Structure 1
Amino acid sequence: MIRRTHADDLPAWRQVARQVEPLFGPMADDPGFLQAIAACVDAGNAWTALDAQGRPVGFVAVDPRANDITWLAVASTHRGCGLGAELVRAALDALDGSRPVTVETFAPGVPHGAGARALYLGFGFTDTDAVSRNPAGIATVIMRRGVAGEG
């Protein structure tokens, strides 16, 4: 089940963030990250995936102004179960479908990023901008999903 994120989900969000820090860089204890996530939650721009027991195990945040998926992660114990796809659907439903949607994700050839790339490719995203490196030093790329009817 996917629902809007509540302030009481933030401790679980930090736990998931801590799990993915080797891939993204430090964030779970970073005041700037925590403030940004809290602001997304307060603005209604974040969604939570719940497991069968109703526990928060995955999160996505969006920036409607930039039409961007800004953060997505699922707890290691729940990856490969379709929760990432449900979170991406929630994000796309919240963003403006008449404008391109962007996301920064792993570059081609990054072994730990294959699942994330496949997820975004399955939703029609394609690589658009040059590869850079995230705070963990891992190569990333900007992917873009065009609007319906776009060539």
Structure 2
Amino acid sequence: MSALPRRTLVLGLGNPVLTDDAVGLLAVREAERLSVGTPGATFREASIAGFDLLEMLAGYDVAIIVDAIHTGKAPPGAIHDLTPADLASSSRLVAAHEIGLGTALALGERLGAAMPKDVVILAVEIEDDLTLGEQPTPMVAAAIPAVAARILKELAARYG
């Protein structure tokens, strides 16, 4: 059994008042509750993008990022495994005058910051990210325990 790397970030992204957009926040919150203090792992929630991600990710060896995605190609609650390059068209992670996650990681390295080399992105298919509300739609809410379990599985797979 190997030890956790120096620092692991489990980051939930989303907006807590836009129904399904909060799924990343809720899943990371549930994973933290179930983790019972995973040594070396920091669980955080944020509603940020672009350059702000660079500072948040700096100093971590591993990043497990959970966010909402709306492709229309899978049912709400489906989990997509993505890479930073896959997020080039994300409305949250790329906007006018902003940079994407992949660019943030590369820029951080060019600037000499210690950026995570191992990045896992779990994107949860959503139904509604436009309606104001603090509760996700039923299918997305039902998927939160599975997403939390997947986060814990990613931690266990890498670090025993």
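For this structure, a couple of remarks:
- Structure responsible for 21, with relative contact order in percent (Cα under 8 Å, 6 or more apart) calculated and labels 1, 2 on offer: 1
- At a computed 2.9 (distance in nm of label points 7 Å out along Cα→Cβ at positions 24 and 112), which of 1, 2: 2
- If mean count of other Cβ atoms within 10 Å over residues 16-23 is computed and equals 16.6, the structure in 1, 2: 1
Every number in this text was worked out from the coordinates using simple rules, so none of it is lab data. Note that this is a predicted model, so its numbers are computed, not measured. Cβ atoms are built from the backbone, for glycine too; each structure is taken alone.
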